[in-house]
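What follows draws every value from the coordinates through simple rules; no lab data is involved. Note that the coordinates shown come from a computational prediction; the quantities given were computed from them, not determined experimentally. Cβ atoms are built from the backbone, for glycine too; each structure is taken alone.
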Structure I
Amino acid sequence: MEHDYLIAGLRVRMDSFGRTLSQAEPYLTETVGQADITITSNPQSLKDRQPHLSLDDCEYLCTGGSFYRQLLDFDGMLLHSSAVVMDGYAYLFSAPCGTGKSTHTNMWRAAFGEAVVMLNDDKPALRKEDDCWYAYGTPWSGKTDQNINMRVPIGGICVLSRGEINEIEPYYGAKAIFSLLDQTVRPKMANVRTRLLELLDDLMLSVPMWKLRCTPTKEAALISQAAMSKEAIKRFGGKQS
């Protein structure tokens, strides 16, 4: 049975089951209207190619992939990252799987307690609206169900890597673009790829970008939070409501 959801500020219509249906429940809407995004999936096709996955996992991956591909039509994109909220800004930590994104955001939560909220632990949606970039929670959040249905202005994006010491610095240029490209959906159609590159260029001009080398410690969280929040307040103003 199809249901309508409000995800990333868009009306999303999909027929899902299992994990996808359960995690999407907080995004259900009873309002009536035309769908911005309609999701159809064929989980069995993916399972035929990836037999080690359960049909439930295939459904989760297929619906998420369909959503993020269509999100590009609405000035939005996926960034594979762990996103936390503090003082009204979203801070996103992006890196390849297994690097320690979730470990680092868990250190934020350990260091700052209830002042930090997990927005999405793996696949937040990013959209530009009214000349501002926002991060949204979505039902697709990786291996965990750590996501919340809210929109938050982005205070900074950090590309994370492991290090023996904790150090953070601004991150610009081609290396930064390729780091983000590696952690988003890459469209097959040339015109859509061009749109993605335009969005990435705008994102990097609009939002502070950082490079963090860190250990899995609270000290790393204190260092990244201090630098990123200071720049967010300098650029965008004080605590957001």
Structure II
Amino acid sequence: MSCLLVVHSDIGIKKSTNQDSVLAVKADTDMGEISLIAVCDGMGGFAKGELASATVIRALNDWFANRLTYLVGSGFSDDGVRREWNDLLKKQNEIIKAYGAVNGISLGTTIVAALFYGNRYIICNLGDSRAYRLSNGIELITKDHSYVQREIDAGRMTEAEAEVSPQRSVILQCIGASDDIFPDFFSGTTSPGDSFVLCSDGFRHKIGMNEIYKYLNAGMTPDEVRMKNNMEYLTELNKYRAETDNISVAMARIVS
């Protein structure tokens, strides 16, 4: 497998700090190229949300740098990655909670991360940062851990009502502000031409899935330059439409 990886993060039009953190790394291994992208959205209402998001991204980057060789040598598998990421995120939850308790502050972060190896992907999410797959159309892979998603699932709210709900940013799980966390995992196969788009909620509140597909499908993103340009265009479109949150997106396009 070979991937093109691009990330983009913007402070937005209102916030004084960018509490989002992003990651894109790849490595050549005995199994071929392995790639990782991730987006963490530090909690906007919490102090030092940017510290929480950066802490988790750093831990994920360290995992990629230090554990990849071991996993490749011991038999790489979805289940193995799932176990390692689950343990990593639970450990980060305890670390960030402890930091907050010592310093008398509340802080937390969402995460969405995707690992690509062989012809497979494994995606993890916690909170309301999302992962989309673009192939012959666009598919939302993840499900938000949010108040409005719970209400939608229970039949008490429609998708349209959720988009304008004053509670749309209330999440039910995050790293650092939950007693325990239960990340979701998704896995499957990839094909050349597939694209995977990971984003914070600020990237998708003011634009639709059809617009994400229109500008980030494989035909519109033949190389990293066009990927970056179109991600920046959608970011500016969000800002033009008065999105007030930080805006972050990471993208992997499967080349072969």
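If relative contact order in percent (Cα under 8 Å, 6 or more apart) computes to 19, which of I, II did it come from? This figure was derived from I. Across the set I, II, mean projected area of the Cα convex hull in nm², for residues 12-131 alone reaches its highest value in structure I. Set I, II, criterion volume of the Cα convex hull per residue in Å³, for residues 68-195 alone: the highest-scoring structure is II. Taking distance in nm of label points 7 Å out along Cα→Cβ at positions 28 and 228 as the criterion, the top structure among I, II is I, with the largest value.
Can you tell which of I, II yields 12.8 when Kirkwood radius over Cα pairs in Å, for residues 124-187 alone is derived from it? The value was obtained from structure II.
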